[in-house]
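Structures are listed in the sections that come next.
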Structure 1
Amino acid sequence: MTHPAICLPTLIAHRGYSAAAPENTLTAVRAAHQAGTTWVELDVQLLGDGTPVIWHDSDISRCSDRRGELANLTWQHAQQLDVGSWFGDTFAGEKMASLEAMLTLLNELNMGVNLEIKVNKGRDPIALVDTVLPIVLTTLPAERVIVSSFDARALARCRRIAPKETLALGVLFGSTPPTWRDQCEAIDAFSIHPHWPRLKHTQAAAMRRDGYEILCYTANDPSAFESRWGWGIASAITDEPEAFQRYLNNRRRHG
């Protein structure tokens, strides 16, 4: 048996269309969809009361109108935050998205998601996976989801819950370590998600020979990234999907 029959897009919108709307919000995902992007990358964590939410940072200061640690918030308190006005006045009143609301929207829009299990310092990866994964598995079809993480414990837990036939797992790397192959084999990984400027051509070639899909983050300069397509990269995770797509369209027109 193989992995789910995932048809990867060339471009995946990073935290939704995060150059056009507040990151990791329902509005950012709608913006990605309106721009013609079929997949988004999002982060999931738990609030202090165990509610799974779409959020990147360990605290709320950068992307809301309040300060504090995510681990100290309840859902009731989280819903009082304005998570849009920091980005622009037109987004004032945007609310933090629950995992449930986000998955509902993804289904409505028929979009795929690379969902990162975001394990910030001091947080429990097992509790996060045990809460999030059953919801994801019962809500989204297997061909429209990749679950990824930097955290080996989180990925191992995911694989214990779901076999590779029903769940595609991606391993996130900053600099790709010499042990990348062992880490991927340990969890029957579907894909490898390296920080694109630090990925070496020889590493990409070995990954492709071993049958892994490569999803590079976070690529926002399409001309700087152009040579990487020749390395067999499947997808670029980008804040700027429209600008990237215009560049690719223009390149195709001019041969």
Structure 2
Amino acid sequence: MLILTRNLFKVVAPFALLASSPLSAEEILIQNTSGKSIQAEVVSRDGDKVTIKRNKDGRSFTIPLSSLNADSKKKVLKELERLANSYPKLEADIVIGKRRNYSNGSYYMKKMDITSKTTIKNTDLNRGCPPCDCHIILVGQDQREEDLFSVLSNQKFELTPNHKGAEFEAKPVFTKYDSDNKGTGNIGGYKYVGYLLVVMDKESSVILTKTNYSKIEKAIELDSSRIKKFCDYEADQKLDSRMDEYEGY
């Protein structure tokens, strides 16, 4: 254990810094006013005190800013500002609700009401998270042409993830489709098949994506630029089986 002065560094329980953000913590040389130094990462600030972590052994220390020399205080404050604009590891949970009813007395024609609730959680207990720009995009499949899809809804919202989880409940989406097994009399319509959640920072860099539909997942794996294309799609945008703009008309 490294002690810079008798009372300078207070040792606290070691912890793991969750760092999956675009800007991870950097190790810097920190000196106190007596000239003693330590190589450490800046973790967080609480009033006039700052918590740092020594990478060598993972030990964390909480120290007053006034105990640092002028150059180290400047470096620590700059690193705190940088971290304040970075994003910690986030987790997302999406709950989809579906309700089906027969349409106009027809056994095959069905109406579907789709609801969605998105919860985004900041998993890093040591620091907060800046606001995020998010899209929840719902996709439907044509029940007559299985390689034809449509964006049912693209709702944009802002969340500031916290440790308990910040929530957004989207406006309900309504669709109608023919469930007659693609028979000759099938009139099509779009049945909901999956969602895509996109979370971005204020510079429009993608932080997190989540989907429950294999075609969307595969499309993104093959070409990550499709993520931002999805964010630009409006409701009723037709898509092909690659999740690109449909050009069949």
Structure 3
Amino acid sequence: MTSASLRTEDLTIRFGGHAAVNMVTCAFKAGELTVIVGPNGAGKTTYFNLISGQLKPSSGRIFKGDDDITALSASARAKSGIGRAFQLTNLFPQLSVLENVRLAVQAQHGLGPVIFRSARSFANLRDEAYAYLEATRLQAAAALPVTALPHGDQRKLEIALLLALKPDIFMFDEPTAGMSVDEAPVILELIEEIRKDTGKTILLVEHKMDVVRSLADRIIVLHNGELVADGMPDEVIALPLVRDIYLGMPAEDAA
């Protein structure tokens, strides 16, 4: 048996002769927030896509707990408890913000085949959906169509949908990208709330070092598709290799 909630073994994907992710072996634990860093083109999002099922590996394996999920589709992985924020495609732009979250709640309750029943039949589901809007500070926008939301609020909605699906593994790809200085703290607070649940595993791709420092229990560094560093934040940030390939600053500034 393994103590890892998620792990990859020699995970590799090649596009032509280029290995975008190359032999990455890494394990993630429940109760741990791991930030994945690296320069543009390092393979961070590709690694996420392999884990969540958007891409099929050329070789290697992916495990959720002790289950080999390498052959599972993206939807099957989502049902197994792997939640990918900011890659959700099941938004209904003409429906209200609340109705979008209600449909996610309904799916999580196994009521997918009756999604077109009157919403009045699902008052309890609407109440649960509204609670996720409150958590993401979107209650004031509950009645608005998704198309009316600004960019920052659309990101909050995607997190509300993710929360409604109740995964045990959360994957956030640059969660504050494109958000204003006023909006970003809301997302970081939500991630901190998820982090308090020691049964949850969080993976986060991020470029902003202030976010990395404030959230990370652990940092892994990808470069040219390979895992080149893995450890405690202060230790990884201080590595000359990390400063050279990612931070671009001298040791005294990285301290």
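Numbers below:
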| quantity | calculated |
| --- | --- |
| Of the structures 1, 2, 3, the one that 2.9 was derived from, the read-out being distance in nm of label points 7 Å out along Cα→Cβ at positions 39 and 167 | 3 |
| Identity of the structure behind 20 (criterion: relative contact order in percent (Cα under 8 Å, 6 or more apart), calculated), options 1, 2, 3 | 1 |
| log10 I(q)/I(0) by the Debye sum over Cα atoms at q = 0.10 Å⁻¹, for residues 63-198 alone derived as -0.33 - corresponding label from 1, 2, 3 | 3 |
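Each reported figure results from applying straightforward, stated rules to the coordinates on display, with no laboratory input. Since this is a predicted model, take the numbers as computed values, not measurements. Cβ atoms are built from the backbone, for glycine too; each structure is taken alone.
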